[in-house]
1. Out of P, Q, which structure matches 3.0 when distance in nm of label points 7 Å out along Cα→Cβ at positions 35 and 235 is calculated?
2. Assign the value 132, calculated as volume of the Cα convex hull per residue in Å³, to the correct structure from P, Q.
Structure P
Amino acid sequence: MHKKWVYLIILSFIWGSSFILMKKGLVGLTDYQLGSLRIVLTSIILFSVGFKTISEIQRRHWKWIAISGFVSSFFPPFLFAIAQNHIDSAVASMLNSLTPLATVLVGILVFRITSTKRQIFGVFVGLIGSLMLILAGSNFNQDQDYTYSLLILLATIGYALNVNILKKYLTDISALAVTTGNFLFIFFPALIVLSMTGFFTAVFDSAQMQESVVYVIILSIFGTAIAKVLFNKMIQISSPVFASSVTYTMPLVAVLWGIIDGERFGIFQLLAAVVILIGVYLSHRRKT
């Protein structure tokens, strides 16, 4: 099996599980506490193992690493946390599947990165499958406020910018160096936000907050620190469209966790999941 497929499978499980972890974290934490704590914890982890790789980063890289850090690792954790206060974790992962389409459009319009007709077709097939999942889910969750889905759509644009930046400007340094560099820029802003939420004074007196912190620790180690490095590496050995296709397979894992947690899943959603996998297959093929 090609390495990029191994990365895709691992990331699908890790990131697919991150939505249920966010849901559990929001039980005792506010959305801003969860988003900022996730960034702070991930930064500490990355600095401890990746600080030595900073020497790989040259002056021409720093601007793009800063932009990459904010659009992919600072704003999205807050956007997802706010959104998941109003929509289910599985639905959030389904909406996240719009990232590959955003990746193609941003690549063409902003970075002039070409994609084959087959790849673009695969993206649209996956998008159709994602929309099928969303429509089916909305029938089961009519009490949810889908206007907050716009926040997730905004996050997908950030992810799309990040994928194209990495592929065009940062492939000549290691994935760990890129990821560590990202968090050098966003650590202190996140720490300031976390302190402003009153987290440090409240957490020691609340058992519920402490339990939620455990979920955020797991999320930070696997869902952000390890996954970010793997994702950056996958971008370097594959195409931007294929790398972003992990957002097609993540909902499959997220839905399974949702079922375990009491969320409903129907036959129509299973059919949509198959369509998504077809889109992944088509989007990774380079031949026209």
Structure Q
Amino acid sequence: MNIGVRKWGTLIILSIIWGSSYILIKKGLTGLTPVQLGSLRMIITAILIVPFSINKLKNIPKDKIKWVVFSAFIGTFFPNYLFAFAETEISSAVAGVMVSLTPLFTLIISVLFFKEEFLKKQFVGVLIGFVGILILVNTEFLISGLNLLYVSFTILAAFFYAVNANILKYKLPGISAVAIIGMSFIFLFLPAAIILFFTEFPFQTFTSDPLIIESIIYIVVLAFFGTAIAKVLYIKLLAISSPVFSVSTTYLIPIVAIFWGLLDGEEFKLIQFIGTSVILVGVYLVTKKKASKY
């Protein structure tokens, strides 16, 4: 398959999966606390993916394990909790919108620390995309007002995603995606389980609470698609593209998140439509192919 088709196809699939994650988090919070949701998401993902990765773990060089652990915590552990807490105060659509800061952070980190080639067109695209984000959230700020503390949680998570994108690209190249994800969740399972244990989760009686059961079903879907499958696809995308291209999913995620918001009864305004159009212009400039290795 043509590499361009593979890149864009994977980008679109990831955007749909991750864009749908925020509504699933919102639904999961109806019966769970943010800490319970974040912990269960990692525990369930570990149960789903680790058994299929055991035979791949031996392919990870010992000197790379420290980077796998770092990637696990910076790219999964902390963002899972940050987004769960954020969506107790902000809408799922806004959470999906704010993660679009990731390409800006990724570009800066790539250039400063990994000597990535600086492209003026690419930088302009990131800035245009960011303008689109500002347009999208402007209405939310004016009408409902956003708790800046909880918005900062999404910004911090976006920064963590950007760091992780560069770690995966430059410190863990050529390693099986399934192996990286499997080992990541081996390391994440125990801390997530310990944290869940010290919450007020009703281990003995949760099966009799329909609200908790419904929330857990949403988290199972989120864990399987939004974490396990998506992370494997994401690492494969990194292998055939640049970090900035790979995190350009975060420009398309808001469109998917807003779509789910509409289905959930949220209003979509003209100004938001304009914002999404501006974002797509930014995506085009950021990801436009030039005569290079990508």
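Where a number appears in this text, it was derived from the coordinates with a stated rule and is not lab data. Everything numeric in this text was worked out from a predicted model, so none of it was measured. Cβ atoms are built from the backbone, for glycine too; each structure is taken alone.
1. Numbers: P: 2.0; Q: 3.0.
Traced to structure Q.
2. On the way: P: 123; Q: 132.
Going label by label, the one that fits is Q.
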